[in-house]
Structure 1
Amino acid sequence: MTAATLDRRDAIDTAAVVIMLGLTFCWGLNGVAAKLSNAGYNPVLLTVLRSAIAAALVFGWCWWRRIPLFERDGTLWPGIAAGMLFGAEFLLIFVGLDYTTLARNTLMVNAMPFWVLLGAHFLLGERMSMRKLAGLLLAFGGVALVFSDKLSLPGPDAIWGDLMSLAAGICWAATTLVIKGTRLVRASAEKLLMYQLAVSAIVILPLLPFAGPMLRDVTVLPTAALLFQAIFVVAFTYVVWFWLMRRYPASGLTSFTFLTPAFAVLMGGILLGEPLSIRIFLALGLIGVGLVLVNRPARSRA
């Protein structure tokens, strides 16, 4: 019996619950950091810097832990595709936050599992159960509520930010489908993350000359927000997440992820003073219930 086998857990314990609550809170707070960093830096520059800084740190972690990254395993081209989609996702998120609120952005992006559900049904042959279909319909009802909510609109151009946020969620889902449908599914988590970070920084870099002024109101707060995202959220919490995924059942962990949009919506209202209407909370509830239905494992028959 290996050490890895001994470390495995058959169920979610108290330690995992506490860590997942901390992770989802940090991921929700990441949205606040993204909004704050937009005040000091151009969204295109932010996308490049966030990925480049995090890639350097993750590479250092892999070098220290002797995790192989460059062996030939047939993952190069799908890895490049995943990295391009990852870059497009965060570029859309950062640009979208220039137009819409964090709450609306978060709810749109976190519709991702339902795009994965649709894509897996039609592209990967993973049949959709009635329970998952019900979750999908609830989630789309939540998205429709966000679009119909006028009280939380920050301005007349918010629709463009909402659409970019929705497209970011689709890119996130497409990244997941590329991973699930190619040899990337057998790659290490660290290699997957490096593909996404390194490629996204490289492919977004040529857009910088066309993005307008690179610097806005550069102060300590936007800079700290950028470093929080790159160093803590991406380079640290993602590694913790991968550790949890190896140690605990994946189905139990993913059920916690619906807390991320909940924390982000609340933090947007508390820390950024964004308007939160009853429709936003109803949308959050619909999307949250939908996520639970989609992530809930099917019961085995005796």
Structure 2
Amino acid sequence: MTEQKARTGTWPRLRVADWTDTRDTLHMWTQIVGKVRLAHAPLLNHWWQVALYVSPRGFTTSAVPYGDGAFDIEFDFIDHVLRIRSSDGPSRQVALEPKSVADFYGETMGALDDLGITARFQPRPNEVEPSIPFAEDHHHASYDAEAAHLFWRQLLQADRVMGEFRSRFVGKVSPVHLFWGAMDLACTRFSGRPAPPHPGGAPNCGDWVMVEGYSRELSSCGFWPGGHEEGAFYAYAYPEPSGFADYPVLPDGAYYSRQNGQFLLPYEAVADAGDPDAALMEFLDSTYAAAATLGDWDREALEDDPHRWAGHRW
């Protein structure tokens, strides 16, 4: 990376400006893999079936049903390969290295063909502008292996804390998962009530997609590799209750962005904190409290102590 200012501590440091080209190329690659999963996984509410997950080596689709078996696809940011495995036994790999989206698309679809796996999907990205067809995208062609590895390690930390946050909610709550539309790690809690139809408006994405995604009242949080020098944690509510933007949230450094319609906390504010885990948890807890308190959620019914059975484990 140019003037790499990364450290490999518990909360790795990675300046967005140092890996923007790699980030944007990787974003397109994740869209291709995510759309393969979309082509075969049955619909789950809010499009949960399309997401990727943080794995011990990178990002994975998890098992995708195919015929009477299954396959999975994993971005391995240790060995820097895309690994495709079939329940029939064979596997294939595509090297993660500097190459165009067009080449990655061709190699990935060829590897799937070798395994006898077909996948029909719209072969162009969503939620971005411009939307260059994958087979024609020779513009995005960067891959900095160190940066990709550091980004994955950032997500490992975010996934871990967000998973703990998720465990405190016993109502309907999403997995902690990576949506390839914007390449953000997200976890969403739901009040149990319906929401007004979402107006849509995401670039190159049908409004009906957003209507499904936001069909229930929610409080969502996550991490996106943009928005600040080292990326940003975010939190928002839909529909946004009155007074949400003015609700006091923690820790220092968190603020409401009226431009983005959400609370933001710079990644660097978490990584620089004396206790990064606690700082991020303060943000997740306080922004959820803003949505649930002002939105009159039934918090007593929806929340519980994740350690409530700890005394019976042994």
Structure 3
Amino acid sequence: MIKAFLGTGLLGANFVKAMLDRGEQVQVWNRSAAKAAALEALGARVCATAADAVKGADYVHLTLRDDASVNEVLAAAAPGLQVGAVIIDHTTTSAAGAVERTKEWQARGFTYLHAPVFMGPANAREGSGFMLVSGNQEVITAVQPLLDKMTGRVLNFGPEEGKAAGMKLIGNCFLVAFTAGLSDTLGLGKALHISVQDMNALFDAWNPATMIPARLQRMTSGDYSKPSWELAMARKDTQLFMNTVQGNGALTVIPAIAAEMDRWIEKGFGNSDWTVIAKDVAAGLK
């Protein structure tokens, strides 16, 4: 069995190294030739073009930048694809793009499966982390043994094409918001002269991550009439954050949240649970 890997940046290169460790035959291509060339000494066959890299390959893996780069590289690789080749795309893309590519390549006689990951380079090297799939369940069942070798756990989100792409975006959105929130928290800690070690001690004893399921349920319930923390009180504390940091740096996320709180207070929800700020986006969610 021959595999092709298109895109050998940090993630792709480590996927390839793990494949080579397992004794697999891998043909590689990358826009920056030097990154692909570094894998030659480890046993990969380095190719000058994407079309050359996919020749004779049963499976074609991609780790690229975005929808546009995936479309461009697949178009360049198309002349070299053998009949029956399975394309497995690990790139984080739009859900619409994943759906469109699935249909397009099926019409051209090939199988395309979008399998984005929650994995860093170290995960790719050691086969840990998470890989997401959705769509044709027969296809997923057929490639599952191959994917299992690449990651710690494959998460199957059912038959809906593009859902894996959507779930990856949901996860990344949370990570971006979480990190930005932590940045503001560090800023507040700095202004208060509280060390990172002390903050770690707080979160180790009081783990807010355990609140996520209950918080999601409350935010999407549609009933904000029984507050555990009134919006007006949450807004008061939010002002304390901003006042404390003023002159000692800047907060990124908190001012935007304060503005949204003010909007809902002006609409008469000051005595409601503070999660009412999610009322509009939560409406209609299943």
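Bear in mind these aren't lab numbers, they're just calculated from the coordinates by the rules spelled out. If you're wondering where the values come from, they're calculated on a predicted model, not measured in any experiment.
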Problem set entry | Read-out helix-only ellipticity at 222 nm (-39500 (n - 2.57) for each DSSP H run of 4 or more, over all residues; to 500), computed value -10000, structure in 1, 2, 3 | 2
Exercise. Which of 1, 2, 3 yields 23.6, 67 for Rg and Dmax of the Cα atoms in Å, as computed?
Worked result: 3
For this session: Taking relative contact order in percent (Cα under 8 Å, 6 or more apart) as the quantity of interest, name the structure among 1, 2, 3 where it is greatest.
Result: 1
